Structures are given as structure tokens and as C-alpha cells.
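Trainee: Next up: the structures, one after another.
Here, each number is a calculation from the coordinates, and none is a lab measurement. Predicted, not measured: the structure shown is a model, and the values here were computed from it. Cβ atoms are built from the backbone, for glycine too; each structure is taken alone.
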Structure P
């Protein structure tokens, strides 16, 4: 079965790779043979994950980057290609959804930051890396979206709107990059990452009734879908939005 998810000789770049879902994906890719570029806003956290990857016998590069800033995206891509000479797998995982007391309290700065990290950054990285993939040996792009893209999202409206844009971008890029580059999306439900520490007991009660599995997901439960989409097993899968959400309505 491991041959189905063999990433030997591949180079992956994972945004938001220093914790949560991104960390789990980065480590899983390394365990299946890939070298990994780990990036997030906090370089020291990236370096820690890069150390874990190197301990698994794979190459790693830690880069601090705020993906909402295009100049930093450009520098990230340059650093990745300078180190490894290629990127075969791009995972646009970085995301943010700050809390706010009411809609009118969302400042322009906050709105722009949420859209920047969840949509603007993935667009820029996909454009830069996807074009290089298409001109070379091909590759794949995996966007990490959210059920907030398709469900009512009280208290996270900018986030839901940005993730809906990411779903749309997935489909568009799959056609833009045509035969050489596969572009897919994992639409994630509630996962018990660092973010879940701020959830109320009522939130967990809702899971029991609204989710078929009756619980939130553990971070490692994203890995199977990510490995599938990154590997040759998904050679005929592109433009897909795959729900990994515990059976949300």
C-alpha cells in the first residue's frame, strides 16, 4: 500500500506548516519520501518542524513567511527553488479566522488580513509555483479549505467568504494549468488543533448532533486525504473538493 503514496524524490512546500494540520501534513510527506519546505509566520516554529523532518532522513527548509504579503511569497518561492531546484507539491494550508464581537467591529485591516492569508496568498503561490510546474515536470497543488465556505458562518464571515473563494480558485486553476498540474482542495471540518482551545463546551455539544461521527477530528486524520492528493494515486483527480469533516450536513 505504501507504493500508492510514494513521494520519493518529490519536494513539497507546506504553508502554515509549523503546527496543526500543516505540521501533520509536512511530517507525513517526509515519512513517505518527500523533502519539505516548512513555512509560517514564526520562523522558530518552522525550524522545529524542519528538525523533525530531518530526523526522518529527509531534507527540510524552514522559511518565515506571511503569505498575505506577496513580496514574502515571492521570496519564499525563490528560497525553495534555490535550495531544492523544484517544487512538486504545494499545500496552501495557512489560514486565520480571528474572533470579533459584531460585524461592524471588523476593521478594514482585519478583513484584509483574513482575505490575504486565506485567499490572496494561495493565489500568488499557486500562480508562481504552478507556472513553473506546468513548464517543467508537472506537479500538484492542494488547497486546504473549510466547511465555512459552504455553510452559514456567524462570527466568521470574512473567513467563510475567503474559503469560498479558495474553493472557486481550485476549480479555476485546475483548468488554467491543464494537463500538467493537478489542483485539488480538502474542505476540512472542525479539527482539534490549537484553535479548538478557544471553543466553548457548547461547540463540542453541537458536534455530537451535527456531525455523523459526533466529534471533531484529530489533526492526523487529515493526512490520508493529503497523501492521496499528493501521490500518483490521484493521477486522475483534479478540480476536486474533497470533504474531510466527520460527516457534516
Structure Q
């Protein structure tokens, strides 16, 4: 069974999330699919960052959208990381930096994190600028390749209209008849349920209707086993190396 492990915010259990340390480590360890988050700074730059606020990860405080790019990139993006290693110089990258660095080498699963209506268009322009649309129609998890995702159906729809040939996956709490129908109506290519809600019958229902399925929200081995046994095609996970060893032990 093919099952792809997607390094969540890079190899984020072993390096500071959404930094080049984490993404580079994922590639070095053989995980060329990784997830990242995009939102907009106060002065209109696309930055790779997950939370609404900078408090949990950095040595700063406040909302991302209240800080300029210069202010954000002056922060220590490894300030709150509890793992081992020297991560001196870790900073919040721009999306343009990310796309230039990994062009031709990876399959980013790019999540539209924030709600600004301009975000999908700005991301689409960045992808075009860096040539990522050239790999948009490769296989579901091929690298190089490209996927856009979001929890926000309106954001994902705005993106799909602009990038019709790019794979778009809707992050949902669970797959059911309603979410599958909505995904099909909006023209999405995939539905991504929380791993703890995945069931073989609902995953099969989505797959039978032409949608690809992968999981998110892996907290432990039970979640990993559940999403794997559900028939999904992969999942994001903070600890992809350990997850690969766990799946090997199951087969």
C-alpha cells in the first residue's frame, strides 16, 4: 500500500517549525513532501508561519498581521523550540524565499492559513513567479509537485479559480456525505480529515467519487494506525521518520 508521510511544517519534531532548518532536515531524511503555512505581514509580504500570533514560537508577541516583514524576520524563530541542536539564525521565511529554495526538489502542501481575501491571489502570483505551475499536474504526491490546502472553503475556492490546474485539498474535521458533496461542488480535488475521525467507509466514499484523501492531526501511534488503516493515501506528521518506522512495524 502506498502511503505518503508529509513532514508537517517541515521535520518539526526535530527542528523549529516552518523554518529552513525543518524543511532542509525533512529533505535530508528523505521526506520530500512537506506542509507549510502562508499568511500576510502588516506591510503586505507573504510569510511562512502558522499561528495568528507570534508568541508560541518566537521571542516576540502579538499578531502576525500587526508586524512588518522586517520586524518578523528580526525575531528568533527557534526561541521556544525544546529539541536538541544549534538553530542559531532561525527566522521566519517569506513564501518567495521558500519557493525559490525548493523549486524542483519538493512537493509543498501549501496551506492558506489566514482569512485575508487577497491571500489566494498573492500566493497564486508567487507560485507563477517561481515556476511552480510547471509541476502542478504531476501525481498526487510526486516531487516536484504542488498542492494548495486550507480549512477555509472560501479561500480555497478563490485559489482554485485562479489556479484551476493545481491540486486543492480541503482540510475538514471529518469526511462524510456533506463534505464530499461540498468539495465536489466547489471543484476541489481532495478532502483531508482529522486522522482521529477517519474510517474506511468514509474514506472509500470520497475516493470512489474521485477525491484524494490524506489525514492531519496526528498526535500518537493510534492516530497513525487509524489513518493508515482507513485507506487514506497519506498524512501530515511532525515526526515522519518515527512514523515511517512505526508503519514498517505494522506490515
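Trainee: To which of P, Q does the computed value -9500 (helix-only ellipticity at 222 nm (-39500 (n - 2.57) for each DSSP H run of 4 or more, over all residues; to 500)) belong?
Mentor: Answer for the origin of the read-out: Q.
Trainee: For mean count of other Cβ atoms within 10 Å over residues 32-39, find whichever of P, Q sits highest and give me its label. Walk me through the intermediate numbers first.
Mentor: Details: P: 26.9; Q: 24.1.
Evaluating mean count of other Cβ atoms within 10 Å over residues 32-39 on every structure, the highest lands on P.
Trainee: Something else: For the read-out Rg and Dmax of the Cα atoms in Å, for residues 56-151 alone, a value of 15.2, 40 was computed from one structure; give its label from P, Q.
Mentor: Q
Trainee: If you work out mean count of other Cβ atoms within 10 Å over residues 80-87 for P, Q, which one comes out largest?
Mentor: Once mean count of other Cβ atoms within 10 Å over residues 80-87 is tallied for P, Q, the winner is P.
Trainee: Right, another one. Out of P, Q, which has the highest value for distance in nm of label points 7 Å out along Cα→Cβ at positions 176 and 232?
Mentor: Going through P, Q one by one, distance in nm of label points 7 Å out along Cα→Cβ at positions 176 and 232 peaks for structure P.
Trainee: Where is distance in nm of label points 7 Å out along Cα→Cβ at positions 104 and 192 largest, in which of P, Q?
Mentor: Details: P: 4.0; Q: 2.7.
Comparing P, Q by distance in nm of label points 7 Å out along Cα→Cβ at positions 104 and 192, the maximum is at P.
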